[in-house]
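Alright, structures below, take your time with them.
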Structure I
Amino acid sequence: MMAIATLYHGEPNGPSLTVIAALLEKQVEADFVRIDLAAGERHSMQCEHGAEIDMSIEGEGPVLVVDGEAMADSVFLAVYLDDVGTGPALRPADPYKRWETMMWCRQIIERVAPAAAFLGTRAHLAGKLGALNEGQFEAITSRIRSADLRVRWEKIRAGDYPADQVADSQTKIAQAAQKVEARLADGREWLMEEFTIADLETYAWLAGMAVDLPDLFADTPLTIAWLARVKARPSVERALSLASHGDPRTSWAPGPEINRWG
């Protein structure tokens, strides 16, 4: 029997949404502790954690602690919860379909997540960080051990969003919406036919983009309908209800580094 877990999570968007919903899907007993990822609170948590957390390539994501062991990165946390929880499986039993699910998630992690975080922080966080004085901003970034992540915070505050990277990120979001559209074209309800981690992770990064950049989803009616189905799923509905204010799909914190190789 699994010990009671503690989930340190941000607003239910991006990686925090994936893990909260996976935890609820799998009926894992846990204490929920909200932290403000957009204020750097992950770096001052009162739990023991090591380099795996401080250097997480996900950027500002949730942390799950079980038996004193801290774990990070949303897809891998969802896999862990799938193994230890009692709810319906979040990965297919068939080996090929399981591989396909994880490959889909990898594409989301490497292409969609960095683009969505880049665009989301541009729209919703840059102004807030820019309004901080040097001392206030230093109080956040001085606790960040990852040099790469600290640089991303600094670029957001400076409003450093080059036009070519904005365009490239928008292209990646549009491509992801079209990829989902093509996947659903055979009439399936979920991306892997049955509901999986792929649905959670894809929704977590695309839902906010559909709010901010609806034109990128103009030709994807199946994707829009799928977003609505995922949102209506009880676990996701409950996760979204944990928002502290407003629409959680507009809450963004620094995410993964944009892939330098395209």
Structure II
Amino acid sequence: MFASSAAYDQHVGRYGRELSRAHIAAVGIAKDDRVLDVGCGPGALTEAVADVVGADRTCAVDPSEPFVEMCRQRVPGADVRVAKAEALPDYGAAFEVVMSQLVVNFMTDAVTGVRAMVAAAGQSGRVSSCVWDYADGMTMLRIFWDAALELDAAAPDEGRTMRYCNPNELQALWEGCGLRDVETDELVVRASYADFDDYWSPFPTGLAPSGAYCAALDNERQERLRDGCYRRLGSPTGAFELTARAWLVHGRT
């Protein structure tokens, strides 16, 4: 679902660098921290973490071998391994910070995954995550799903299908996994688009849940969905920007 790097960078990936910096700042990572990035994808957060603590203090995992290889190339010196959140490898010592970004909703078992993150953090560690506000504030996806729902009331809107996309659910998950001093907040970032085609082009590739839905449509319905997105964006004729809100949750072991 997320194997294409070029399409990913055009899709949610274009928000990754700014979101990673905001995530790191909110958690308060220090240069002497040892950090694990769970579900690293092609490495946006891993790279941003390494910029703060150094690649030698940065570890990452992802279940996708192509993404792991991309992350290794992007952050030479980081210890990047193929693994699922629910079964993290033994790195030999606890981490001061264990993070995940845009991952919790894609874990096979979120409770098991977060508990594994807690175990990796050891005593007095920090565990954090951020997820898109699919229901409202992630404009790029909200535009898409609102246009889809206009054509198909049964469209699998991520605002409804993703459980962990609001502060209450995230706080309950973190507290239920034994974390203390749990706090939630919002992270708002922006991305630029050269034109409407720059916005639309990742969807027909089948990338992510939105792309999978789009790619499964016949040509006529896909074109109607494209027109609906164009209209909801205000029929842009040139460059434009969109904001995206993510919900942040963090706590201590």
Structure III
Amino acid sequence: MLRLLVFALAACAIVAPAMADPSALDLYAAGKYEDAMVAGAAQHNADGFLIAARAALGDALLRPTPCMDCFKRVEQYARRAVAADPKQPDPHVYLAVALGYESRIMGLVQARETGNAETAKKELDAALAIDPHDALALAAMGGWNIEIVRHAGAMLGSLVYGASITQAQADFAKAFAVQPDRLVLHFQYALSLSGCDPDRYRALIEHELSLASKGIATTAYDKFTRGRAVELMNSLHGGDRDAFDALVRHDQAYP
């Protein structure tokens, strides 16, 4: 069930570590991801490794096709950030996200053998134990609930995993309460619902895409996300379901 633990979560690009080197942050914000990775890693501390993980994720998500090596790089930087300071919540979330994307690429059978699912859930739980109000962790957990329901179904998802769309909505609502104007959060909510059941949740998807498309973009990744929200909205309104599904699949990093 490894594919259940992925939260599209380009939402990982939303929180800037307060103590990170401004030059690494500036490089990340400008979309210079390779340079940001180098600058962040050169700090040899948790904040720098977290910037490097964010930059690696931005690079991976903008690739035309899923790139296992790219997500492995996210994982490596996230693990270094966790090791440097296990009391920061966001490195745990980036690690969970990286493992989830890797699982989608490798496929269900191989992914099950890696134990990624258990590790990813443990990392999310760790993040929320550190800070129950961390917007990134809340959004990631909301996405996890949606993915469980998507693949296991509502009844099995609830009975076996304790997951539900209702819980996902609560998690995202908490994330929005902390960061109501972060367009990437709204985009990821829409993306998760689009991968689950775009017909049933169309009104909510359109609402979240509308918020994302009107959000203030402060980084290169924000600008990309805002533009993608507009693309998805146009596909929905134009009745081009094939184009919509293709964009959703791409942004969730399915091969």
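Taken together, the values in this text are just the output of simple stated rules run on the coordinates, not laboratory data. Everything numeric in this text was worked out from a predicted model, so none of it was measured.
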Calculated from one of I, II, III, volume of the Cα convex hull per residue in Å³, for residues 48-95 alone reads 74, and the structure in question is II
Calculated from one of I, II, III, helix-only ellipticity at 222 nm (-39500 (n - 2.57) for each DSSP H run of 4 or more, over all residues; to 500) reads -12000, and the structure in question is II
